[in-house]
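I've put the structures underneath this note.
A short reminder: the numbers here are calculations on the coordinates, not readings from a lab. Keep in mind that what you see is a predicted model, and the values were worked out from it rather than measured. Cβ atoms are built from the backbone, for glycine too; each structure is taken alone.
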Structure P
Amino acid sequence: MKNQNEAGFPQPINTEPDDILLYKGLARQNLDFHQCLGELIDNAISAQSGEYFTVEILIQKEGDDLHLTVADDEKGISLEDLTQRVLRLGGKGTELGVLNEHGFGLKNSLCTLTGNERPFHILTRDERASQLNHYYIAHGPFSRNMQAELDTESNWLKDLTKCRGDTGTRVYAQTTFSYFRSLYPRGNYLETLIERLMEHLGVKYRGYLKDPRNTIWIRWRDGTSDWQDESIKTIEIPFSASHSKRFDVRVGNNTEQAWYTWGTLDESVIEDGSSGKPFPLKMYYQKNLRTQGIDIRVRNRVILPHQMTEIWPEVYRHNDHNPFIGELIIESAKFVTVNNKTSLAADNVYWQKLKEMLDHKDYKPASHRKLRSEDEIKKELKERLEEIVPGSDAITEYSTWPGAGIRIDILHRIAPDREHVYEVKAGQSTAKDVYQLVMYWDGRVNDGHAPELGRLVAKGSTTSVTQMIDYWNKRKDANGKNYKLEFKTISALLGE
């Protein structure tokens, strides 16, 4: 057998990237619009020159084209960084902020937004450029022939009302309205989508926005209509009750901290529209299978909302877990994210260790047995009520209000002139269950009776249920008698 040299080996392997396929590949990220926008906002936050920041977002719809600008008044990008570093794959500026982790986010975002076919540009000005009265601009799509050029003050200030400083950066990208809808596929109109975008950003950046000196503004218009604007409101996790725990994550001789808060959902917060846009919420904390679980907040921004089986593989999503919510807060840079910052790196030893520490029953949603059906609960409750009040009669599915088709879950007849009405739910109760109970009460009044008590029975309750019961207890029925409604848990009545 010939040796390597005689056979013409070793031979070089060409690993230079194919420019066209490379950037088209970057455009095929599994990123929705709000995630791409988040990458641009992260860059603006990381460039902050003081303790606080202002970011201004412009969104203009023109047919199926959507024009996006993200502006800040921070340090700006130096000419050397613009020409030599930040637009290279994996390239970062010489001065890194807390959210500049990989050098891929800007490129991922711009390629996904534009397909690397539609235009984008980066207009920037650092202190040196300000002294020279220069405005640096680089136009996309990405190619080997990109150049830094000079632009004008009018473009620097165009359509902006909040970010009009001497230094900073404006990133512009043209995308499609169809892609914009990825932030909320049920939305068809610009106004609806803007409101849901505000919800995304209020959750994602609550770690920053809880300080009112940090502001993110969004301005939008359809075609040539007048601009509208709103500031993004912080959206905190709506706990009705919660517990907190600090974890000391030790790897070798180093220890890093993480903070975990978990508890139950207060539905009344997300349903309350009095706080203005984007309330009532439509996507987060909806007390359903999709939004149950905990948010993971890394370096002040939520990168993973409503995680469940992703943290505890054996805890499957179940309606019984719908009220379970929480937040895991991680600040240390030792916890590394993937290069589009949509998850923590699975091979990161700090993350692996923290997941081991979270694997305790106290930190998970309460283990549940199979839910009994409402019919089973009614049967048990009927027997229990008749046991508590000997000689009484508890009747399930009792018809009332002839012709209306109303059946009371349980009518508890204690004496000929004394009765209670029951509404029974196998899971969590909601405010509309209180209305059902009122209907039972009114049905008995219509039939010539005077109920003493209306009782809503369920596995659990919310603030909105309590508020609705208080509302009705201040009112009178057709007999001129005050309603008397109350809530009881299944476990309290059945002695579990």
Structure Q
Amino acid sequence: NLYIQHTNGYKTVYMHLQKFSYKIEKYVRNNQYEKQTYEFDINIPKGKLKIEKGELIAYAGNSGSSSGPHLHYEIRDSKTENIINPLHFGLNVADTTSPYISSILICPEGEYSRIEGMREKQIFDSIKDFDTIRVTNKISLGLKAFDKENDLSSNNGVYLYSIKVNDKSFWDFQIDEFSFSNSKYINACIDYEQYSTTGQRFLITKKLPNNNFPNFITYSNDGILEFEVNETKKIEFIIKDFQSNTKTLTFFLQSKPAFPSNYHINNEKPTHIFYWQKDNKIIDEGIKVVVPKNALYDDCYVTYEKVIDSLSQEPIYKILSNEALHTYMELKIQIPEKLLENPKLKNKFLVVEKKGKYIFSKGGKQVENEIYAKVNSFGEYGVSFDTISPTINAVNFKPNKKLSKKQKTLKVRIKDDLSGISNYKGYLNNKWVLMEYDGKNSTLIYTIDSKELNRSTNTLRVVFTDRV
């Protein structure tokens, strides 16, 4: 990553790069060899590396989760580190296409609330102008919308969202800059249940009580619509992109007499209610769960169950909810006695999350016969161990074979099945050499330097450890 401080009080950020320009690369490489590490974070003294307008600084790369070369670009306020919408700085984006509304969401907000007679949230994918939807009592709204640029197929976010009810402003959402410290509050601005189960992001009008996303959203009645019997409300969804291309959807919500309270009720019963303003605990044989005060956006239902895993025959603790955690959940899990008695497992224990047939390491710290970890979501957790050493294999060369004169790199693939890679070092002929870690492909790459690879027979040694 490259950060450039500008004289006008802004900072630009460049990520997912292939390589730096020669001037910057030389400075970076000297620091890497001095510190004997590929990754480092350093503030360059003012005036040490001056960049002129129009100067080449780097080449776009393909790290991250993309499928092709691209640039991750940010503009920040140097004093606050807030990230600012770069379109405010005169970037010329060809966009004459209006954004579009993909789907709308209507959510019940009370025991007697219904949408088209149903107690559950309802998604409408094909709603048209002037359609009417039947509701009862209290509801909140949500929408999923996208914007496109000319001649590009990718879906972008919308700049401005606005909802009017009977021609009066009801809810608005617009972000021009934000602080990274507040970025997780976006989980309180979307229907997190839909996102966690289907991957769809619906912005919602309901204001959750512990949503402290500052100044970006304006609400009426905390985003809840209340209906009298036989009342009809006109709803307008208005979305705009930065070039003011606009799309409006107008429809009606019509209230009908209330249904019986037992009509279409979800019979699933939660085992616990967690409150966002309090410390919440579950204490059972083998586990203690703590969700601290302000770790939630709202009060929520939590279902707890202890089961025995069919493969490991060890306990799995299901702590489940449809809601997001703003901070963390503390787990203190007792290590099964038969595992503690095995001397080969000493200092090898970790907390794992079970997702279907897969398990994922969540780390943890062992204290006597318990292991403690902080996790950032509800889920299914248990104790496992990692006794398998990481593996390493050559990718583009073979041991004891002559290298091609055209070969520019040596690549090795490293793998750890559970806890993950902690650190690595590469040595060529017993001298430390710079190796780049490509996390996307789990590969270490050494760029051949004739000053280092200078013998008829050379020895490359790679040492790395996992997290246990």
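Assign the value 53, calculated as percent of Cα pairs over 33 Å apart, to the correct structure from P, Q.
Source structure for this number: P.
Given a value of -7500 for helix-only ellipticity at 222 nm (-39500 (n - 2.57) for each DSSP H run of 4 or more, over all residues; to 500), point me to the structure among P, Q it was derived from.
Derived from the structure labelled P.
Upon calculation of FRET efficiency 1/(1 + (r/R0)^6) of positions 243 and 307 (r between Cβ atoms, R0 = 30 Å, to 0.05) from the atomic coordinates, which of the structures P, Q produces 0.95?
Checking each candidate, the match is P.
One of P, Q was used to compute FRET efficiency 1/(1 + (r/R0)^6) of positions 19 and 299 (r between Cβ atoms, R0 = 30 Å, to 0.05), and the result was 0.05. Which label is that?
Answer by label: Q.
Kindly point out which one of P, Q the value -0.50, -1.09, -1.14, -1.12 was derived from, the read-out being log10 I(q)/I(0) by the Debye sum over Cα atoms at q = 0.13, 0.21, 0.25, 0.28 Å⁻¹, for residues 147-202 alone.
Q
With FRET efficiency 1/(1 + (r/R0)^6) of positions 163 and 187 (r between Cβ atoms, R0 = 25 Å, to 0.05) computed per structure, which member of P, Q shows the largest figure?
Q
For structures P, Q, which has the highest computed value of FRET efficiency 1/(1 + (r/R0)^6) of positions 155 and 419 (r between Cβ atoms, R0 = 35 Å, to 0.05)?
Greatest value across P, Q: structure Q.
With FRET efficiency 1/(1 + (r/R0)^6) of positions 43 and 379 (r between Cβ atoms, R0 = 30 Å, to 0.05) coming out at 0.20, pick the structure among P, Q it was computed from.
The read-out was computed on structure Q.
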